[in-house]
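Presented below are the structures under discussion, each in the form of structure tokens.
Taken together, the values in this text are just the output of simple stated rules run on the coordinates, not laboratory data. Since the structure is predicted, the reported quantities are computational estimates derived from the model, not experimental observations. Cβ atoms are built from the backbone, for glycine too; each structure is taken alone.
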Structure P
Amino acid sequence: MKQTLDSKVLSILEDKIQLIKTNKGAIYLVGPIRLPVSLYGETVVFKWYCWLNCDEVTEDYQRIIDKLSSVNLAELQQSSVLAYGDFDYADEAIIRFHSICHTGDIFGSKRCDCGFQLKQSMKMIVEHGTGALFYLANHEGRGIGLFSKAMAYILQENGYDTVEANEALGFVDDSRNYGDAIQVLKALRTKPVTLITNNPKKLQALKNAGLEVSGREPLWGDVSEYNEKYLKTKINKSGHLNDDQTCCND
């Protein structure tokens, strides 16, 4: 028997849900939620948002919430945002579109620089005073998924570089799409942003969507014997920008 939400519970949740219409349905954005985060030994309070893609477009949030108990969302990845400062209205804000990396972000793997980039971009946002980290959950392995990424790692241990491994498994080098993140960004902020990235494709995605980009901040670091080939491949094959030759010089 389906249980109807208590009216008080529904009124609390409705106040924190925003509907963003898309070509395929809707994005339901929940937040902001106060989230204290340990960052380099200090506690920093971010405003956390999470979003969910749905085929149904409705402002009857009771209908959407009722569906959640019958869908195992724990088996599906959802993306989220960490906002800091007056992100909605401040004149200057710095953002990062960060693709999920199970091995780097969670385990601290040295095969890539993702874990370093995650923490360092959060630090840059706090130091800037206003900004947001968009954590993109369907981007694992540049869009190929965790299981395929594991197989790509096996190929890399046998001489393939990152691009070659992905292509050998039948994927393109980079299949990530930033459409959802851009829709959420537009819902949260209309003023210009500075993007933290080495990847010109991310920059172009923002510009193609009509967003005003006031600048770009590079993010290199944590270079080691374990990821040097990976980083060089980013530059030499994937077109990442090596500002002032700050990374991986021969």
Structure Q
Amino acid sequence: MRLTGKTAIVTGGGSGFGEGIAKTYAREGANVVVNDLNGPAAERVASEIALAGGKAIAVTGDVTRSDDWTRLREAALEDFGSVQVVVNNAGTTHRNKPVLEVTEAEFDRVYAVNVKSLYWSVQAFVPYFREQGGGVFINIASTAGVRPRPGLVWYNGSKGAVIVASKALAAELGPERIRVNCVNPVMGETGLLSEFMGVEDTPENRKRFLAGIPLGRLSTPQDVANACLYLASDEAEFITGVCLEVDGGRCV
């Protein structure tokens, strides 16, 4: 198993990409801390991991709040004794629509969840990783931060910020053996799909979006989890500052 002896925190782990990452990590031997704003969803995923023979706890929390990050770290250390990997997966979007229709509240929420959460994760875990002699951050960004398209302007911008911040963190923290990488999924089969599309998720509407993906399908939680598994493993010990596109060729 590729993650035996490691403990990983996965934010937004109660569904979608986060659930896929959490369950994959557990199957590969990691202790997993499943964080989500939706407490029952986090509990469900942690319970399913335990029933499958893995080790996991659920910690409800809001990634935009400093105190919740502190509680998340302390809960992980109390149950598992150490943390080696933090996956910043929690994210949100405004609905696909013209830029002047996006409200200030929507803008603030997107940047708080997608960008400020990284700030708090760094505040909470860089001092700890320094004490431990290293650690790993994996940030789930998006192809939207590489090849932005109309209708998702501020979401695109937030994911561009994640990408640039991740590269800057990799450069600054590398000498302390703290690795920082991104995974950039194309539009995926998650609960946010209709928001990204801006229309109902029907076969006909999907066809328009699939036309721009050479491999001809959306990303899945397992696709993203596979990339995160590699980046968390010792096989990637010399990989930092990378943005791995999991996009079926969308960004070619």
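Which of P, Q yields 16 for relative contact order in percent (Cα under 8 Å, 6 or more apart), as computed?
Working: P: 16; Q: 20.
Going label by label, the one that fits is P.
With FRET efficiency 1/(1 + (r/R0)^6) of positions 91 and 139 (r between Cβ atoms, R0 = 25 Å, to 0.05) derived from the coordinates and found to be 1.00, which of P, Q does the value describe?
This value belongs to structure Q.
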Read-out semi-axes √(5λ) of the Cα gyration tensor in Å, computed value 28, 19, 18, structure in P, Q = Q
helix-only ellipticity at 222 nm (-39500 (n - 2.57) for each DSSP H run of 4 or more, over all residues; to 500) gets -9000 when computed on, of labels P, Q, structure P
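Assuming 1.6 is distance in nm of label points 7 Å out along Cα→Cβ at positions 19 and 195 as calculated from a single structure, say which of P, Q it is. Don't skip to the answer; put the middle values down first.
Values: P: 3.0; Q: 1.6.
It must be structure Q, since only it matches.
If distance in nm of label points 7 Å out along Cα→Cβ at positions 203 and 219 is calculated from each of P, Q, which structure is the one that comes out at 1.5? List each step's numbers first, then the result.
Details: P: 1.5; Q: 2.6.
Attributed to the structure labelled P.
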